[in-house]
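Participant: Input: structures, listed below.
Computed from the coordinates by the stated procedures, all read-outs in this text should not be read as laboratory data. Just so we're clear, the structure is a prediction, and the values are computed from it rather than from any experiment. Cβ atoms are built from the backbone, for glycine too; each structure is taken alone.
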Structure 1
Amino acid sequence: MVKRARQRGLDITSEAYPYTAGSTSIGSEFFRDGWQERSGISFGDLQWPATGERLTKDSFERYRREQPNAAVVVHMIPEDVVDAIIAEPEISIASDGMPWVTSGEHPRGAGTYGRVLGRYVRERKTLGLMAALRKMALMPAQRLEAVSPQMARKGRVKVGADADITIFDPATVADVATFEKPMQASAGIRHVLVNGQPVVRDGKLVAGMFPGEAITGIAKR
């Protein structure tokens, strides 16, 4: 769909994360009548993060009734489809993450970039390293420059750019976060600088460092 739109001259891109499961609230419209037929999945493809259990018709209906705003993990994407999507040249890599304190239902917040570099670059060779880095850093920054001029200083290593730099080992970088333990930091990431200040040093979080700045946009009328 994106390819066809771009071939017609439309300025359309998309993004993806490297997981075979998504997440949404159990009370969402995704689960309106006929969801199984539309999606090709059923109750056993749904996972309740708080317990790790796969759902049944009874547990699905109970959670949907009692906790409609709670998140459920939806296992529905074959890995060859993930390969094809993230290999598309105009598709950026994004975590689709939620605020850290409420993102405990899916490993994407902690693991997306480590998983791309470890599984899809090193192991599956879906992408080359430089292509993956472009999708994770430069492409999102370029996409947002028109509405947030600050982004012209992001996603690049050059004089005048913001010194937001991640130093990792390509041979060992990997996601560690799982659906059972979704908040675990990725392995193989040695140092992280934000605005030139270390926030991760030798793989450990530096306490009390908050050098980030708010990114603002330009309102269009």
Structure 2
Amino acid sequence: MPKDTEQFETRLGEIRSDLVAQGWRVLDICERSFNVFFTGDIDAATEVVSLDDEVDRIDVQIEKDSVELLGKIAREAIELSESNLRQILVIVKANNELERAADCAIAIAERVKDRAGIDVPETFRVMANSVLGIIRDACNALDKQDADLAKLVLRSEDTVRGFKATLLRDAENDIASGSMSVDCGFLLHEIASQCENAADHATNIAEQVLYAVTGTIVRHVESGWIELDNS
């Protein structure tokens, strides 16, 4: 293996390790965010919000490192395999998805102060656990470069949408019967949407893992996930 290619692969591995660490960092923030929303602990919620700065810092650093590596490839005309090229492209895309998933968690933590006196439906707890499972599987797929696990993540997306639909339908019925305030309904709608968005970012990461490992491009359509013709 040429020395310049070997150096590239070493640096790529370092950046990918930073990305994987960012994934676990974001999962931890999501877990804390859901927990403080359930408990209503405002002080703990404030602490969760403060964690966003570190995610943003690492996000910027990974992007800078990736751009620098791409610049080195261009300047030195380093010959790379298609797999290595896919890996660096996926790092940039997955990095952005992780930062946006963290934003969803922070948005939930920021609303803890508004849930005083609100009973959180059990459906929301189940939905939150499902979202955390999807994010965890996406991080594992990214870490282990596991295409099969990535496919499992993609198949899980509709589960979250189903929980959200049930949650909102129940909220509408409760508002109509007078057992839930409109403000409470709006809050639950917002939190459910943030959960759904976080899961969407996780499935986007799984999509990128599939591309990195197999070269397969997948896209979501109404009927589910499909593989595009890459020829």
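Participant: Out of 1, 2, which structure matches -29000 when helix-only ellipticity at 222 nm (-39500 (n - 2.57) for each DSSP H run of 4 or more, over all residues; to 500) is calculated? Please list the in-between numbers first.
Facilitator: Details: 1: -5500; 2: -29000.
Among 1, 2, the structure yielding -29000 for helix-only ellipticity at 222 nm (-39500 (n - 2.57) for each DSSP H run of 4 or more, over all residues; to 500) is 2.
Participant: Of the structures labelled 1, 2, which one yields 17 when relative contact order in percent (Cα under 8 Å, 6 or more apart) is computed from its coordinates? Display every interim value, and only then the final one.
Facilitator: Numbers: 1: 17; 2: 25.
This value belongs to structure 1.
Participant: Using the calculated result 12.8 for mean count of other Cβ atoms within 10 Å over residues 9-16, pick out the matching structure from 1, 2. Display every interim value, and only then the final one.
Facilitator: Working: 1: 12.8; 2: 15.4.
Label of the originating structure: 1.
Participant: Further question: If percent of Cα pairs over 23 Å apart, for residues 89-184 alone is calculated from each of 1, 2, which structure is the one that comes out at 32?
Facilitator: Details: 1: 32; 2: 38.
Answer by label: 1.
Participant: Another one. Please compute Kirkwood radius over Cα pairs in Å for structures 1, 2 and give me the label with the greatest value. Could the numbers behind the result be given before it?
Facilitator: Working: 1: 19.4; 2: 18.9.
By Kirkwood radius over Cα pairs in Å, the leading structure of 1, 2 is 1.
Participant: If distance in nm of label points 7 Å out along Cα→Cβ at positions 73 and 145 is calculated from each of 1, 2, which structure is the one that comes out at 1.4?
Facilitator: Numbers: 1: 3.8; 2: 1.4.
Only structure 2 yields this read-out.
Participant: Now for a separate question. Given that FRET efficiency 1/(1 + (r/R0)^6) of positions 137 and 177 (r between Cβ atoms, R0 = 25 Å, to 0.05), derived from a single structure, equals 0.10, which label among 1, 2 identifies that structure?
Facilitator: Working: 1: 0.80; 2: 0.10.
It was calculated from structure 2.
Participant: Of the structures labelled 1, 2, one was used to calculate distance in nm of label points 7 Å out along Cα→Cβ at positions 97 and 209, giving 1.6. Name it.
Facilitator: Numbers: 1: 1.6; 2: 0.9.
Only one of 1, 2 returns 1.6 for distance in nm of label points 7 Å out along Cα→Cβ at positions 97 and 209, namely 1.
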